[in-house]
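Listed after this line are the structures, all set down as structure tokens.
Laboratory data are not the source of any read-out in this text; all were calculated from the coordinates shown. From a predicted model like this one, the values you see are computed outputs, not experimental measurements. Cβ atoms are built from the backbone, for glycine too; each structure is taken alone.
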Structure 1
Amino acid sequence: MSLQIATAMPGGNACGVKIRKNGLVPEIVCAADPKGGTEALWFSFQIRATKPDENQGGKMCVTLRHLDLWGEPVAALDVLPVYRPQGQGWYRCSGGTLVTEPDGRFAVSWLLPHPAPETEVAFCFPYGPSELKALMAKSKGYWKEDEIGRSEEGAPLVRWANDYGATGGRKSGVYLVAREQAGETPGSWALEGFLQHMARIKRDPFMIWAVPMADPDALERGVHGKSLYPLDVDRAWGTPPGRHEAWVYQRDMFRWRARCKPALGVEFHAAEPFDKRGVYCVLPAASKAPDQHRAAERWANVIRQELGPDYAADEFKQEAVALPDPAHRTMTEFFTEDMGVCALSFRIPYSRIGTKVLSQRHYREIGEAIAKALLKKGS
């Protein structure tokens with residue numbers, strides 16, 4: 001057969017790969033490689049045709065195994081991976097086909113165009129350093145990028161800022177973080193929409209600092225499994241923190257707090273893989289931080305209104321549940337408990353909201369709506 005699978009690329013991830021016939025078309029069967037994570041979800045690989053003229057009827061089949069670990073079969077059909085033929089843009093797969101086993105396990109298959117000569121496939125639209133570089137170029141100097149530390153494997157940890165403020169500064173401050181779990185690319189696309197909008201309108205009522213790639217090591221190596229053992233960056237915000245990256249960001253957040261009037265912290269995450277209810281946000285626990293909870297509710301109300309029914313989930317506001325181990329805290333908990341600043345954690349679906357199939361444009365619109373809401377409330 002003429003197809004080959006490659007994962008030797010930034011973010012590459014697939015395991016248990018088999019290539020076989022499925023009727024008249026070739027089928028690529030694979031699973032997500034947890035690479036040390038408790039939960040394995042993300043996959044990303046290239047399909048190469050060694051005989052580009054061998055068309056196989058114009059189609060190929062990609063089957064993702066072990067989706068039974070995430071939920072029910074009917075819900076799994078709401079997962080719509082993405083693909084990019086060489087030299088083209090990204091597309092969503094159309095609806096999948098359920099593949100069930102006698103013991104109840106199931107997988108989902110999708111039909112894609114046959115590669116000529118190459119197609120990249122991923123769970124959701126990838127977002128990496130090249131997308132960040134392009135976004136920085138579009139900002140035309142509005143955003144400044146600074147290295148604030150190094151990762152556990154020596155990669156730069158960068159932060160963007162529209163204003164550095166000064167010690168004792170009184171401008172309202174917002175601090176944004178994305179990709180604490182490397183596979184949650186919907187958060188990156190939404191953050192891009194936020195940052196792009198702020199650069200476009202060139203208004204700066206807020207001193208905004210943003211960490212666009214919180215775990216660059218995991219992103220580079222395709223370590224996209226959630227709940228990375230022993231700790232991913234998302235659960236490493238204890239005192240002391242459980243990851244060097246979280247320690248670097250905590251120091252930067254204290255620096256930010258000293259140079260502005262801190263107003264809000266924001267995390268951009270993805271929702272659960274089968275979730276199609278819409279964007280929702282997690283608020284600080286009222287029992288642990290009542291003042292920050294009330295302040296976060298006021299921010300959330302304005303943001304929900306700006307997102308509107310096209311994007312906001314019916315149950316838009318949800319309350320954080322404290323983890324049993326105080327060392328395994330989230331950024332929201334660190335912000336509210338250690339810094340005394342309210343924070344929101346957004347969850348953004350991977351594939352669809354209701355019947356709306358999400359594109360990169362939709363994700364940007366989500367981020368732009370959040371930016372507009374902050375400007376409206378802060379004005």
Structure 2
Amino acid sequence: MVGCGLVAQVMHLHYLGELRDRFEVAALCDLAPEALEHAGSLFPDARRFRDWEDLVAEPLDAVLVLTPGSHAPVAVAAADAGLHVFAEKPMCFSVEEGREMIAAAERADVRLMVGYMKRYDPAYEDLQGRLVPEQIRLARVTTLESPLEPYVGHYPLRRGRLDPDLAATLIADDERRVTAAIGTDDTAVRRAYRVVLLDSVVHELNAVRGLLGEPTELRFADIWGEADGITTTFAFGDTECVFMWVDLPGIARYHQELAFYAPDERLTLAFPSPFLRSLPTRLVLEGGDPGTPVAWRTVKTVSYDEAFKRELREFHACVVEARESRTPGTDALRDIALAQAIVRCFLERRPIESPTEDAQLEDRPLH
């Protein structure tokens with residue numbers, strides 16, 4: 001495991017402990033000594049490393065890349081070393097970086113999976129089995145972001161602090177990669193890309209694509225305030241889809257809905273905070289008798305099985321069965337292309353047809 005911070009401590013380390021029949025945690029890496037010590041206390045037999053370059057040189061089978069920056073450098077080096085790679089979202093900061101990751105995995109014939117846990121949510125899978133994309137007239141995605149601390153304060157977290165010079169170096173690397181991806185020096189747009197689109201909205205983009213396929217047009221994009229909110233409108237064939245993300249720092253209640261409207265039914269997923277273990281996503285089904293006042297509404301709890309744990313099971317299965325996962329790098333690359341397209345649409349004030357086209361790989365050399 002490279003990166004033993006927040007998502008590792010809240011989710012991955014916890015579930016790797018429950019999945020000892022599938023995984024042996026043999027090596028841990030983090031720049032913060034406190035985080036590394038905490039992870040090591042949970043897996044005392046694991047070797048500990050400060051530098052990921054030393055970890056990927058170890059005789060391992062796979063690496064989980066959970067660092068906060070771009071995952072491209074670690075993922076490429078791990079693949080070159082013959083290791084299977086699980087990379088948390090976002091997989092990288094640009095389409096160019098993503099293509100390098102995919103090329104490295106293909107050269108080494110290893111799996112590259114990206115951590116989109118919502119795709120492994122039991123309620124999402126239930127909806128996926130019900131939804132007929134051609135029948136959907138309108139899709140609405142609403143995310144009300146809220147402060148993180150109330151959702152993680154009850155966990156025994158050990159985050160630690162980095163040396164100021166090292167932290168400055170990492171921030172500079174982030175900034176360089178953002179510049180390469182979107183070019184602009186507009187502070188609000190850069191924050192919208194790095195903090196909102198890549199860290200949050202990328203989940204929603206991937207989830208909707210998993211249900212409706214590829215968007216045929218990015219019609220509109222707006223970034224408002226100091227990246228306090230983002231609104232985008234897509235066409236998925238004949239389906240209109242509106243994404244709305246807003247930061248509400250004064251309200252400690254995260255809320256996210258994916259709603260799909262057909263002439264005779266309404267299907268809605270209501271997601272809880274992703275940092276609460278085993279809190280189920282609610283699937284709301286609505287229908288009625290046409291031409292009458294009769295209507296019905298069912299709120300369904302599909303399962304209490306945790307999506308983060310299910311995606312780790314999927315990673316294990318795709319490695320031992322030598323197959324692609326449901327969220328491979330080739331799929332995640334399209335989300336990076338969409339994030340870049342949203343910024344371009346906003347800056348240029350024009351629609352963009354086939355906004356995931358830049359992520360197509362078939363006609364471009366990978367090696």
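With relative contact order in percent (Cα under 8 Å, 6 or more apart) coming out at 21, pick the structure among 1, 2 it was computed from. List each step's numbers first, then the result.
Details: 1: 18; 2: 21.
Considering all the candidates, the number was obtained from 2.
Ranked on distance in nm of label points 7 Å out along Cα→Cβ at positions 150 and 174, which label among 1, 2 comes first with the largest value?
Details: 1: 3.4; 2: 2.5.
Largest calculated value belongs to 1.
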So if we calculate distance in nm of label points 7 Å out along Cα→Cβ at positions 14 and 342 for every structure here (1, 2), which label has the highest result?
1
Any idea which of 1, 2 comes out highest on distance in nm of label points 7 Å out along Cα→Cβ at positions 198 and 358?
1
One of 1, 2 was used to compute P(r) over Cα pairs in 20 Å bins from 0, in percent, and the result was 28, 60, 11, 0. Which label is that?
2
